[in-house]
Structure I
């Protein structure tokens, strides 16, 4: 009798677990059924192992089936990688975050500001590295597509930063938060300090140690075959296209934009998340210290960045990372202190130190929604 009872308990527990995991699967299905995304992939990593990894293919005309080799544009999920690279320079003593940006890029020595009436004057505050790290420089994004960070307009970071330096910032550096092109400027700082191209430095210090072999600023002809089509879900337009990359992804282009330019795969970015979850170390390779991660996730700004207005008050902002400060207000059962970021075409990740967990989601859809990440977290925390 005891054996039968034990078997019954096992079956009930197993059934409940499967039903809970179905919450994540239903989340993925719903995105396709409601035409929020095309094919998508979700991963949950907990206690040093993958506990959920599922592809949901849309089977729609024009879409591609996702597989383990699918490449996605990660857009603003490039930013935490750039931040990590800057922290490696800080740990080596090669920079100080209070340094003036003009120390590395002289064009920023005489920066202009806008006053509330839109009048231009010479800034009183110097632009510092910490202002770029925290999106407190006064630079936003400009144009549609964003013409400043465009590999159509630029083929190197020198010309890019020299043009940006001529553009007035929206307020005194360090005085407010405005989500913008800051990481792209940091890419040029890294080039100056390291005497390498930004991509070379990323490859040497982050990508190679983390086995992120598919993460780069370009696509070869073969890799373009593995590049996920863009799902257009804007207004009355619904469909898939390979024509609206917005970046050239040309192998010969050296405009390596650290805020938006990288492509990656699920397995590559999962290695980056594993490193963060393991306090800066991956497979014995120390990328950054736990103290650096603490600095990256400290509070520097509160409020509602214009790009992610739906995040709302539960979060504060570190070094281009959101950090959950009020789980009750968030309402997803997420742990206090989770941190992460998202990308323009709906790539999302977060790190949960408390539960030793990270969530990672990738698709390619034109209409960005931070609520998508919120619902992913809701499904994950109903399960794990």
Structure II
């Protein structure tokens, strides 16, 4: 069967993008022909995937941006699918015309009402994204929805009254490559030698593109607040596809420039998970937070805010600490200092035990099963 997988932007290190590839690969392994339609693609394309990049241009050759670009993409996609029909259209961003939607993004309506000024709901940008969300979640729509956050499912049903029968909750889709290996101690020792970390040094790790949303400012302030004796041997490594200029400036004002190292997206994140002492993730908002589970199964303790969809797994595994809302910078600072000086072995052991027992690896399989059910209905 022919499947059209639709995504606005692909780059190798995004969580949504990794899910896109893993679900597409699972479908291809079942004998389906998968074509990816996108506005941009950065990185290699696997040979089992057909790739079509939309030639969306504005006057003068410059690329359009924002909602206008997405509208052009939707119109272009509709024409493509008339010329080359698909048996099912699977979207990884909200847009009209989907048979299946993988819901990695939070509820736009909720964000608009609680994280934006009152006048935002009168803007063209709001009208665009609201209409695209309604095209999926309004009652009476036919799109099957793959959910990955029970919190977000409740919000969508609150604002739209979406039928529960159209929503399937998927387990997390953690790659087993993130689990601690038999030679984890050797990997850790080599990593720390490479980056000049001594036995008494503490390494904080923050992973994720979108530094503002992930709360990197909070992490920098917490690092700067540590007692001098602790701060002097604590470092922070930040990994993500984002412009670090604003946060380098903040680190300078806080006096911690020499203790913070920025990395762009990388393929060797498991090494960092083994080499660090604590993952910090004080996000302002986070639909899921895959890196939280990746840290847990690697045996890396986690300090996270409760707004993250996967924070509950950290609590369930007893593999770190979850900060309750409303967020308090002072409480975060205190909790960070306490965790750095605590014996972390129990958190590590709990995480490794969780990695062996929890149902957190089969998301692509479950997603492919839903897509095939949709195909069966349409035959």
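Output the label of whichever structure in I, II has the greatest value of FRET efficiency 1/(1 + (r/R0)^6) of positions 162 and 194 (r between Cβ atoms, R0 = 35 Å, to 0.05). Display every interim value, and only then the final one.
On the way: I: 0.95; II: 0.10.
Going through I, II one by one, FRET efficiency 1/(1 + (r/R0)^6) of positions 162 and 194 (r between Cβ atoms, R0 = 35 Å, to 0.05) peaks for structure I.
Which of I, II yields -13000 for helix-only ellipticity at 222 nm (-39500 (n - 2.57) for each DSSP H run of 4 or more, over all residues; to 500), as computed?
Going label by label, the one that fits is II.
Any idea which of I, II comes out highest on mean count of other Cβ atoms within 10 Å over residues 90-97?
Values: I: 14.0; II: 21.4.
When mean count of other Cβ atoms within 10 Å over residues 90-97 is calculated for I, II, structure II comes out on top.
With distance in nm of label points 7 Å out along Cα→Cβ at positions 98 and 114 coming out at 3.1, pick the structure among I, II it was computed from.
Details: I: 3.1; II: 2.1.
The value was obtained from structure I.
Where does the value 22 come from, among I, II, when relative contact order in percent (Cα under 8 Å, 6 or more apart) is the thing being computed?
Details: I: 22; II: 15.
Computed on structure I.
When mean count of other Cβ atoms within 10 Å over residues 42-49 is calculated for each of the structures I, II, which structure yields the highest value? Spell out each step's value before the answer.
Values: I: 16.6; II: 11.2.
When mean count of other Cβ atoms within 10 Å over residues 42-49 is calculated for I, II, structure I comes out on top.
Out of I, II, which one gives 22, 17, 12 for semi-axes √(5λ) of the Cα gyration tensor in Å, for residues 234-329 alone as computed from the coordinates?
Numbers: I: 28, 24, 14; II: 22, 17, 12.
Going label by label, the one that fits is II.
All of the numbers you see were taken from the coordinates with simple rules; none came from a lab. Owing to the predicted nature of the structure, the values given are computational and were not obtained by experimental measurement. Cβ atoms are built from the backbone, for glycine too; each structure is taken alone.
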